[in-house]
1. State the single structure among P, Q that was used to calculate distance in nm of label points 7 Å out along Cα→Cβ at positions 17 and 41, giving 2.5.
2. Taking -26000 as the value of helix-only ellipticity at 222 nm (-39500 (n - 2.57) for each DSSP H run of 4 or more, over all residues; to 500) derived from one of the structures shown (P, Q), identify that structure.
3. For structures P, Q, calculate relative contact order in percent (Cα under 8 Å, 6 or more apart) and state which one comes out highest.
4. As an exercise: FRET efficiency 1/(1 + (r/R0)^6) of positions 25 and 57 (r between Cβ atoms, R0 = 41 Å, to 0.05), calculated from one structure in P, Q, equals 0.65. Which structure is it?
Structure P
Amino acid sequence: MLTPLEKVAVFLMIAGVEKGRGIIALMDDSEIKAVVPAIRRLTAVSREMQASVAAEFAELGYEDDMSPSAALTVIRVLFDGRKIRGR
């Protein structure tokens, strides 16, 4: 089972480089310091895990055509609407 931070890392990876960069650009320094190492720790992410994370974000309200700021709001739902934090 993935932690919320790991889910964010997987989500940013599957969202694609451009969208991921746009979302990360809106994060504050503490969020970036939590997320970037989590992304770097990702090794192989199975298709099943990618599909599971994508489905969970869709349930939270994420849509592919969302702006980066709206996507970041959805991401923060995993942290009870607060800023992203490390373990």
Structure Q
Amino acid sequence: MMSFIGTLFIGLIVGFIARAIKPGDDKLGWIMTAILGVAGSFLANYAGTALGFYQPGQVAGFIASVIGAVVLLFVYALIKSKTGS
């Protein structure tokens, strides 16, 4: 349970940092930014566990979470550009 709460906490902070790092204007609100940060943190956690960087139940590192959030922001931008909105 603590790893889940830790991932959420890191993800909330990471979302705002990832938006500052990624170039361009995604026109996301702060809630969507926080959600993408949390999703990036979960992505980094599960990818790191699958690749053997983390043990199951261990929270992903801060830098890995930022990278995961930036990747999700790029994916979001690609999807948004294909839909034309």
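Values quoted throughout were computed directly from the atomic coordinates according to the rules given, and no laboratory measurement underlies them. Small disclaimer: the values here were computed from a predicted structure and weren't measured. Cβ atoms are built from the backbone, for glycine too; each structure is taken alone.
1. Working: P: 2.5; Q: 1.1.
Considering all the candidates, the number was obtained from P.
2. On the way: P: -20000; Q: -26000.
Structure of origin is Q.
3. Numbers: P: 43; Q: 36.
Largest value of relative contact order in percent (Cα under 8 Å, 6 or more apart): P.
4. Working: P: 1.00; Q: 0.65.
Corresponding structure: Q.
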